[in-house]
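Pasting the structures here.
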Structure I
Amino acid sequence: MEDKHKEETFMYKKSNYIVKVENFENKSELLYNTMTGVLAVFDNKSLELLESIDLMDFENITNEETRVNIENMLKTGFIIQNNLNEYDMLKFASYQRRFSKEILTLTIAPTLGCNMSCPYCYEKDAI
């Protein structure tokens, strides 16, 4: 029962795919979301919001700046819905690309003893 209440109250969580790229002297940070490919500069206030996102009661937020900040973090993938599993999303995207008929992927894995003169590769050297 307690877990159900927690899921209803905490709607968002911080993405697991955020990398801190650089700290700036004005206490802001450059963050990179490896899932979405987005680079963004977060000021101190935004960083605090990002770190405490899972504790917020979104229905009672009255500050418009905070609401806009949360919307921007959602659009760029720095925060995500609590029920999403980013790892499963990455696996799905990987399998989708792997088994897609739109792109041909070829893997060549020769052994260390390969001299690259196989008859099926270089037919002119065939007997």
Structure II
Amino acid sequence: MVVTNPMDHVLFVRRNPSTSESWSLPMGRIRPREKVYAAAIREAREEAGVSITVRAVPTVYKVRIRFKDWDLVRWHFQVVASTETSDVSPIDTEEIHEAMFFSAPPKIPDPFLKRWTIEMLRSQGLA
């Protein structure tokens, strides 16, 4: 999820354990019978303590993983949102160690996550 503040800085979170140096965009799961917009609002509140306005869901894609007897299908939604604040305070401190707005992407060592993050930011004209 790409969340911007009034200065067009982008929200990133650092997950626990706190020794992790990797930042990522906020993300989470949609609960049964939960709408995409409601899930995004809930995740932003849990992970950063911010209220958001969902602006768009520009991309929806299906991921299928097959391994031996295992066949998993997951739907991924990219969400674009904004907030009127730059103040963050994670609610779910068991999952999130820190949240912060950045003017440029922070250190993201995982190559797949880094590529995905940059693509999301570029699609919104933010990178």
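For the reader, a short list of remarks on this structure follows.
- Origin of the derived value 1.2 (distance in nm of label points 7 Å out along Cα→Cβ at positions 51 and 83; candidates I, II): II
- Of the structures I, II, the one that 2.7 was derived from, the read-out being distance in nm of label points 7 Å out along Cα→Cβ at positions 11 and 115: II
- Taking relative contact order in percent (Cα under 8 Å, 6 or more apart) as the measure, the highest value among I, II is held by II.
- Structure from which -6500 was derived, helix-only ellipticity at 222 nm (-39500 (n - 2.57) for each DSSP H run of 4 or more, over all residues; to 500), options I, II: II
- Among I, II, which structure scores highest (criterion: mean projected area of the Cα convex hull in nm²): I
- Structures I, II were shown, and FRET efficiency 1/(1 + (r/R0)^6) of positions 27 and 59 (r between Cβ atoms, R0 = 35 Å, to 0.05) at 0.70 was computed from I.
Since every read-out is calculated from the coordinates, none of them should be taken as a lab result. Bear in mind that the values here come from a model prediction, so they are computed numbers and not experimental data. Cβ atoms are built from the backbone, for glycine too; each structure is taken alone.
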